1. From I, II, III, which structure was semi-axes √(5λ) of the Cα gyration tensor in Å = 38, 20, 19 calculated on?
2. Assuming -9500 is helix-only ellipticity at 222 nm (-39500 (n - 2.57) for each DSSP H run of 4 or more, over all residues; to 500) as calculated from a single structure, say which of I, II, III it is.
3. For structures I, II, III, which has the highest computed value of volume of the Cα convex hull per residue in Å³, for residues 94-213 alone?
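What follows is calculated from the coordinates using simple rules that are stated; it is not laboratory data. Remember, predicted model here, so these are calculated numbers, not experimental data.
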Structure I
Amino acid sequence: MTSEPLNTIPPGEPVVFTQPLYLSPGEDLVGYISDLAGRFILFMITCASVLAVLLIFGFVIREAVPFITKHGVIDFLTSTSWFPQAEGAKAEFGGLALITGTLYVTIAALFISVPLGLLAAVFLSDIAPFKVRQICKPIIEILAAIPSVAYGFFAVMVLAPWMQKHLGFTTGTNALNASIILSIMALPTIISVAEDSLSAVGRDIREASYSLGATRAETTIKIVIPAAHSGIIAGVVLGMMRAIGETMVVWMASGNASQIPHPWWDLSQSIRTMTATIAGELGETPRDSDHYHALFAVGLLLLVFTFVLNMVSEFFLARFKRRREVTR
């Protein structure tokens, strides 16, 4: 194998430099100041992002504190009655039914989306030809660009009547309806992150498994998936965050009934989530009322949930990146 010579100047020709070999004091100072200015601008942009998040937290906490100090956290988290518009002492601000409804649709959506997302990621990374992967993956990611209100219209106009007609449900706007739509919305995130994690495991590990006599299924299940578990878990957590934070779909498809399903496994009953409660009631609530501050308490609880989930996903993504650097 031959390589190109480093010096392409013909012998005997003088060497001409287009840049000075050293900088003048003025040019050196300008470069130093430009470097400091660039670092300062990037630092300020980063600080602005962090400050925006802190201001959002501070505003929500400030508006939620009057409700917390007046009614207490224990009653808010343990009571199932949510009747904030009742007069005087009859008003009740129990958030347990809202928390339960949020967890119902989120967990049910994950039960649907995680197996489908993992199977699709395995197909794209280990089974599908390259041309098929290049076509399928962008199409899957387009699902994330569809507006949530379009998903909501589909849930109300198509899925809800179908459930009433073929499954015998008394109402089509229920926890199962919202869970199915949320699982579809979470699929692009789970598939994309899981597929990247599986692809990053490396061909050498797969070939080593094949050389020991393992089949493709054994290699995928016992070698590749365990090696990429950090990235897969991060994708699942990100998909869970998408389901928890969704507003429009659960507002339109869940039925908005503040109750805990009985029996607990019956997803055909209507429920209400925290996001749907905030979206549906905040616009018509008098400012500085108990109802107003109670909705901010719900928002604060939702922020805490998403913040904890984000930290969990960052932890697993960091582990995945370290594992990826080691394999390289």
Structure II
Amino acid sequence: MVISMRHDATEEQIQAVIEKIQSLNLDSHRSTGMNYTVIGAVGDTAAIDQRDFEILDGVGEVVRISAPYKMASRQFQPFDSVIKVGNDIEIGGRQVVVMAGPCAVEGKDQIEQIAARVAGSGAKILRGGAFKPRTSPYSFQGMGEEGLQLMRTAADKHGLAVISEIMDASQIEVMLPYVDILQVGARNMQNFTLLRALGVLDKPVLLKRGLSATIEELLMSAEYLLSGGNKSVILCERGIRTFETYTRNTMDICAIPVVQKLSHLPMVADPSHGTGIRDKVLPMARAATAAGADGLIIEVHHQPDKAVSDGAQSLYPDQFGKLMKELEIIARAIGRTLGE
């Protein structure tokens, strides 16, 4: 249930509505814009008579949210959420934010070289895995905290923020000092224990769509984060599993505008995992930008043929640089930018 306050509602009237919600054993979530305040009543509202709220002073309108995801819905918040990362990065605003780097941190020289190249081409965030969820237990599992340290050092040197994947709630304490965004991978999209743990943090979380997840299931997973109090949630389309086997996954470009219609949360795209093939990453990155993605997360490696993981889908730095120039043209054509 969403209670929209009148533009002239006083703080005392707003608090009275919040107290009424809490007296009914519901959770209250306040969203304040330039000229209005919206209060969400989250919980079992089926037996609640909305007229009990309509008669309260300062209330403008009361609407029941039909979607199972409440706080992620545009009915709860009609305006776009803009997620602040670090001091000067905003995801969900006019700028298309590009995150780039290797699949996995492999060593100091590797991450330093890549950070320098992606920063020079215009990326704002350095991506890289320190803890790797691999299908085979015999594959490279990541460098752990040492990898996080190397990535943080390289990012700071080149003015980048850091995003890295978290696999388990036990890694939160280790990762918090090093990363600006915690990434929840496709395999963990419905790891509700992890989502609850991340929901109480004051740290942006990028939530990737599961391999066979519907859009509604993605938004329901985001609801776990939002209901815990973490409002800095970013969604990511990274390809889904279909009957097609030519590419690693099927890149669902259509999910970008669909999610943006249903939800106020920023939506980014991962064409690297969406295709799994280097020369297909380029057109899918262009297509995702044209479709309105708020950002891209792209794998780049200076020696992809020697990469310990996902070399086949990693761009060479020169390819990435050329792509960024193309994306700038596309972004400007739709009223956005890759730069400041």
Structure III
Amino acid sequence: MRYVVGIDIGGTNIVAGTVAEDGSEVLGLVSEPTLAEQGAEGVLSRIMKLARASMAAARGKEIAGLGIGSPGPLDTTTGVVLLTPNLGWVNFPLRDRVAGVLGMPATLDNDANCAIFGEWWRGAARGASHVVGLTIGTGIGGGIVLAGRVYRGKSDIAGEIGHMTIDLNGRRCKCGNYGCLEAYASGPAIAARAIEGIEAGADSSLPRYVNGDLARITAQIVYEAAHDGDEYALEVVHDTAKFLGAGVANVVNIFNPEVVVICGGVTLAGDKLFLPLRSEVKRRAFKPAVEACRIVPGELTGTAGVYGAAAVFMQRTWGAV
């Protein structure tokens, strides 16, 4: 049995694990904060540390290479990260830097592509032929899997679902555009909308969760307060569902997928998010497309990107997964 190290680089955390080629197990699962403010070289050093730690935990196994998932845009052929708004990288040769230091072959793909490919391979979208997914965290990424292969488009940009415009004159996004889905429904955007409402006078228990320090409010705290019955937090979650529902409806109309899988911390909101989200999609998208599609939370919490990055390596190197 061969193994591949999967490395998932997010805006908040880096996760690595050594994945069996049949997907039956992940060994040496390790994680550290990304700390993007320390620059590309600082992040690279943590990637190396985590990869080595994961491989050490899989000592005795045949490790064939590494699959890396990184925020993009990027060039999967040259292995270069072209631009990462949430990390601040420009034209960084990530694949070759990692492969050179660790002395083994590596592949590079978009982190969201990897997460959705992981869910297709071993998670919530397993067995489906047409899958579109969103990863919601520091930003919003997307991935498209058609007939068992990631669809990347002509220049590896396909799947940037978080940067579809849902409000022509809306909030400014980190990408430079206005009104992107990411500017409304990413983790930081959810927190920002909650804080804005409180500062405008909304009655909410949210400040008590952070001892009055509004800057400490996160999307997870909003979900927690909503579960605890806070009406304002529930309103923020429902608004998030409407924003996501508009985006997912566009995806459903364009791709007519069997499954839309939504990954990331937003799944912690549970039915308080997914029920109104599905209703919004039903209201906006064509009925035959909605009836053919399941909208589900991801199952591989914290590991979808690791599974998917490893699977990308396997498919590119061995032709199948």
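1. It must be structure II, since only it matches.
2. Working: I: -21500; II: -9500; III: -12500.
Matching structure: II.
3. Values: I: 161; II: 120; III: 189.
Greatest value across I, II, III: structure III.
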